[in-house]
Structure P
Amino acid sequence: MEQGISSSYEDSNFNSNNSENIHNKSINFTKKQKNLLLLAAAVSSGTGLAVELLLGNLASYLMGNQALAYGIAVGGFLAAMGLGSYLSRFVSVNTQGRKLQKELLLSFICVELAIAPLTGILPLALFALFVADGGLIWQGLFVVTIILGTLAGLEVPLLVRMLELSDEMRNAIAEVLALDYLGGLFGSLAFPLLLLPWLSMFPTAFVLGALPAFMVFAIGLSFPNMRRWGYVGLILGVVLLISAPISIPLGNNLENNLYNAPIIKRVQSIYQRIVLTRQGKDVRLFLDGDLQFSTLDEYRYHEALVHPAMSAVPQRKKVLILGAGDGMAIREVLKWQGVERVVLIELDPAMVKLASRHPQLVQVNNNSLKDPRVQVINADAFVSAPELPDTFDVIIADFPDPDQERLAKLYSEGFYRRLASRLSENGVFVTQASSSFFAPKVISCITATVAYAGFKVHPYVVDVPSFGPWGFVLASHRDIDTENLKLKVPTRYLTDSLLQHLFDLPKDIEIGNTEINRLTHPVIVRYQMQVKSLTY
């Protein structure tokens, strides 16, 4: 009996204390305030993910090693977010109730106000560091990701702790993470599809920085005791938006230092950075910082790419060109009589637009892209070329050097096998094969890979002053008599005699002892990157 009374008293006392604790802990947000905090989670996640992509894109543009660039940007950012999440446990440890709410909200606001300007400024500072000393770019990228990632890692834990004050823990976590992931999806799509092509790199950084600042302004309007901080966020957001267009000439001036001639055109597309420079009569095209051609000697490259293949077929009615959106290869193809149709598959419509409208390029490519026989398809050649309904007498592949995994697939055994079905029985395929002097393993790898795909292969080399010795691989279902090829078109570089001796490889270029480049094992990237270490 006494034990039952004692137990009943203890239960009553526990319930009373528990009720008091819940009352002290529970802070009711209005529906508007709660939704605003959840929106802040989505904005912070979307901004953070977009910044990761921006940093990876910037480092990839500057250094060319896409895998390492994104590895540091994404991996470093995520690791730093873990550090930020851990540090959040030391924020407002000994406070409760409304005071805790106020401290957590103020801490979140301070984090957002720190992220805002750093998001805009640090990418530009990273670019400036590369211009000053390119050897420090990887260290700089790591530091930038650690700073921004640590701040981003503080955001979600602080939001969860705030919402926990008025809701159960499981609800708070579920709601914040749901909006966090949704915001990440939006940021990952908005950056490549909207922000980068419309605003370009550095204005995008400042616009992204303005978003958390404006969130602080919205929070200040919804939480009266934070109104003063809200106005700070408004001012900072406006300053960052005003700075966005100002960052364009700053970035351009920095970029000018990366080239040895004045820049006459810059285009930031969804896929790449396109830059045209001009020094006297020398107009040069760069894609993501890599030289594609110089108008002083591009005819050597394009004649060597096109005419051996065109002269090796009995007829050349239909020609498929992959890459080569500058129109130079098309110019050479259209010299041949009997050409009825040329299909160009170029991934980047911005490249085709520039080559068909810019006066210097139109003059050099003879306005070839506007020829009625030319059909332009803006698509990924890896996917679309093997699915074309027609077969072609000549297929010409003029892709960028395979220094990234996304390009390595265009030099893979699987791609060549699929492409073989689009080549007529007596047709000829040719691909550029990088520098035969600085990258002998690349031309060897391409030769071996094309042969493994079932082709008869004939590698050859041409000297292009802007690049040095340059490799190509000619291939067909049948043997080609390379010693009896004849030119039937006007040229500036090739002659019949030179054409027939192109396939006599120099002694210091060895074909063999390289692996097959496969989709699942893109060894060609490693071979190509060995060039970078020699030439930088």
Structure Q
Amino acid sequence: MLRGIPSTMGDDYQLNVLSLLRHAAVNFPNTEVVYRRSDGDWGRSTYAEEMRRVSRIAHALTKLGIGPESTVGVLDWNSRRHFELYFAVPALGATMVQLNLRLGEADLAYVVNHSQTQYVVVDESLLPIAEKLAAGSYVKQWIVASDTPSSQVETSLENVVFLEDLMGEAPEEFDFEQVEESTAAYAGYTTGTTGKPKGVYYSNRASYLHTMAITAGLKVGYTDVIMPITPMFHVLSWGFPQMAAGAGAKVVLPGQFSAAEMGAIAKAFVDEEVTVANGAPAIFAGLLEYIRAQDETPDLSRARLISGSTEPPVSLMKGFRELTGAEVIHAYGASETTPVVSVNWQIKPELGELDEDAKWDLKRSQGLPVAGVEVKVVDPTGEELPRDGKSMGELLIRGPWIATAYHKLDDNAERFDDGWWKSGDVAVINEAGYVKLTDRLKDVIKSGGEWISSIDMENAIMDDARVLEAAVIAVPDEKWDERPVAYVVLRDGETVSADEVREGLLEKFAKWQLPDVIEFVTELPRTSVGKLDKKVLRTQHLGEDA
């Protein structure tokens, strides 16, 4: 590391996530924070009021003994109190542990104990989960968050206090100290189909810098309205709560909801004039279907729908733009990356001469890295591959909000190398710098000495408007090593033959690459966080063939 003339700047000024909320409260005190209650009704607050409530929460938590090095788990939905805890817990030098409601009971218990979570704030609706976790857990204090009077709440938990009761006794101002920026503000755990969840601890500094980068990368300002649809209990809802505060933007918190309740969320999306929201393609597909069913189509021309988890189908992107004017923007990241690595916001001017189909194809790629993040693609020996849009290898990432190790894991070498996180994703980077994932290392199809991208094949199948979802897996083959098998879910009332699927694939794939087997199913298996569970599909296929 080179060192030159010292600066005259405040380089010792610590970057804390609380300063984002304080900024909003001071400069945008009347900007609304809209939230959905447990009874389905909507409430309204302001950033000034939220800062006062965060101060009262800080008093309440301090009274319980929470401070530096404390770990505070949160079992909650995308609620007002969850939003407040995002700032109150790190402001005390403590670490907020995200307790992922989609994890299985054993994995959730593992997270609580591995992180040594001492305190858990639990929404009243989730008390049954907390009661199962209590036996043999590390937790010494349960803090119930509820609008119901504490005298009316029944639970078998021991050592229970009620957050609103504690807050009612607390002053509206708190003398917050500056927290050392390397202190972990949040902790999250990876999810998957194999192995134990792995802990990723996000520093105040990393979270602050990530907020600045995505605010710029998504062009978010104080005239925006932000709805974090992605769960706040997993990967920090992609940093949207912090981004809303940092930008001074109105925020709409949808609370507890399921796919079946998309109508209430969609109505709020339209009524509150949301301009920025996040979610997986499956969530946005439900929103689009709801809008299509309405008598009047809303004008969503200001809306940017940040789509992650997997590439959004072109049919989804076109559907929103043509029907409502909204833009579906693909973003890429992971638990280890806080999570945003790249955003496909707009096509670079130098690529303006691409034809329409090529532009749509480019638009669904993972896009360009945001400022502050470095990416490269390497071969199995670790050598960097050329940025030619063709050379496929593992994507490696590094930067100030990229993990360099897992919490309390002795052997990190498998996933980290000299500051680079080894993503496990197979990718190409083109001459213009756009990242495109072609597969996971474990999912890429190796057939006849060539690689076939299951992601590209899935998206090509879903380019047919009659197809709702598709999954492509690799299955063993004596002659070719592996062959692709496709699983297809059709939209209600639609019919498509296997030959029609193969015909559609011929535009982008050679005939030898086409799947020999195409299965039409009513639904696809998913992991706890909603990703396609190809391990289940492979097991089912091999079982069927046995």
Structure R
Amino acid sequence: MRRLGSFLRDAWALTRPYWTSEEKGRARLLLAAVVVLNLSLVGMTVVLTYWQRAFYNALEAKDAGAFWSLIFLGGEAAGTWFPGFAVLAVAYILIAVYQLYLQQALQIRWRRWLTGRYLDDWLADRAYYRIALTDPATDNPDQRVADDLRLFVDDTLTLGLGLMSSVVTLFSFIFVLWSLSGPLEVFGVSIPGYMVWVAILYSALGTWLAHLIGRPLIRLNFLQQRVEADFRYALVRLRDNVEGVALHNGEADEKRGLLTRFHALTSNWWAIMTATKRLTFFTAGYAQVASIFPIVVAAPAYFAGSIPLGGLIQTSSAFGEVQGALSWFVASYARLTEWRATVERLTGFQLAIAKARATSAGPQPVAGADQAVTMAGVTLSLPDGRVLMRDVALRLEKGQAVLISGASGSGKSTLFRALAGIWPFGAGAVHVPAGARALFLPQRPYLPLGSLRRAVCYPLDAALVPDAEVRAALEDVGLARLLDRLDVEDVWDRRLSGGEQQRLAFARALLTRPDFLFLDEATASLDPAAEAAMYRLVTERLPETGILSIAHRPAVAEFHGTRLVVAEGRLGKA
């Protein structure tokens, strides 16, 4: 019970924010409309049971006039006026269609709001980056945003409205069934409304057995979402690294890795199939017995002449509605297990984001009055706690060019990340002039999805950058051949060579015109002549920009007035 309470609190914590957000007015109005239509469907079902009684009584009495009236527009039967089936059917269809339409409208609005919120939280304070370094157990954030949010919204609304309908149906039909069933004598004791008690006992037994049989599905559904996402991620990773795989002739190893992940998926799926088979044996049998059970129970009264055929049919329908409402848990058990797994994954994702955003370890960026980027007494560590660099002191002024070199693995790239304020391991501060614009160009530039124009302008809004400036920047870095493809959408990190991607990154620097430009092996894929051309370009076009380069090639040194080297965990003059 304690675990159930904790789960329900988590589900409410995920649900409540939307209904108290800035969209609460429209959301509540839509929900109210859906609830009203849902209740209308229940009301229509109640009316149909009375229509059924009149219809079957007309058949039993061979009353053709009443029969045809009840089929079309309606008429009197046994002294009571009833709407015709055609009228009831049209009304029912209209209500059902708009109930589903408005429910789907509410779903997409809720999902849109949740997606925006999760993306904000995941991207804020670079939580996405810190989670990847510090919490690898939080797997597949893409799946949690794309799939889990969709499943959560869908299941929450469907299950919630289904439960509400079942409760309303129960209270609507329990009085009908009570009045129809009458008393039953058992060992001299008169039991009033005996069909109601039979329905309660039947449903309670079914609920208990369904939970007992279906309980393993909770864990299996949680695991299935994870292994499905792992397999999809492996396929995406292969797609994004096709050249590396092809160059290594790694197809056989990739296939082994993919099949290993797929084997985990299918193994868990077989376990789900086995558990679902057991549960379906029970639920299918339960439903089949329920279809005939009320008629069997009420048949003695019919054969004794206590109730007519219409009364028997209405009793059976009312019993079915009461039993169905009480058996909501049985019918929804499989979906409830999926919903629980989704809630647990989203809750875990939220906790990982909160933990990552609350982490204040690592050198922190601090706005300073000085017009230079400075470090003093900074310590850089590895994720396992080992110290990589100690007492790092650095100063970069506007218009200054600083070169940092050192052996591979000495910590140069970690220093680059610390200057960007994204390295979460270590201590100290990076002082940055207030309002200063900095641009960081790693060895492998990031090219977002979309048009080439977007890739060149990133992270600026491409719509705000004049076309002439974009074209001039591409020409200046030697990519004039791409000018006629500026608005072509493609996977540009696979269309451009490593050197072309690095040239494109320098075009970004020309467009951004940062106060400080940091380069980590940003010309490693270029030949010496092209490398020199890129450095000459930025030093001439951005004379007021402070430039810090991490590079190995000696030729780069001529473009930098200050040279530093990383050795034995220290940063000092070369």
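Here Rg and Dmax of the Cα atoms in Å was derived from just one of the structures P, Q, R, and that gives 30.1, 117; the source is P. Supply the structure label, taken from P, Q, R, corresponding to helix-only ellipticity at 222 nm (-39500 (n - 2.57) for each DSSP H run of 4 or more, over all residues; to 500) with the calculated value -21000. Answer by label: R.
Could you tell me which structure in P, Q, R was used to calculate distance in nm of label points 7 Å out along Cα→Cβ at positions 84 and 212 as 0.5? Traced to structure P. Hey, semi-axes √(5λ) of the Cα gyration tensor in Å, for residues 284-419 alone derived from one of P, Q, R reads 79, 15, 11; which structure? Source structure for this number: R.
Coordinate-derived values only; no laboratory data. Just so it is clear, the model here is predicted, and its values are computed rather than measured. Cβ atoms are built from the backbone, for glycine too; each structure is taken alone.
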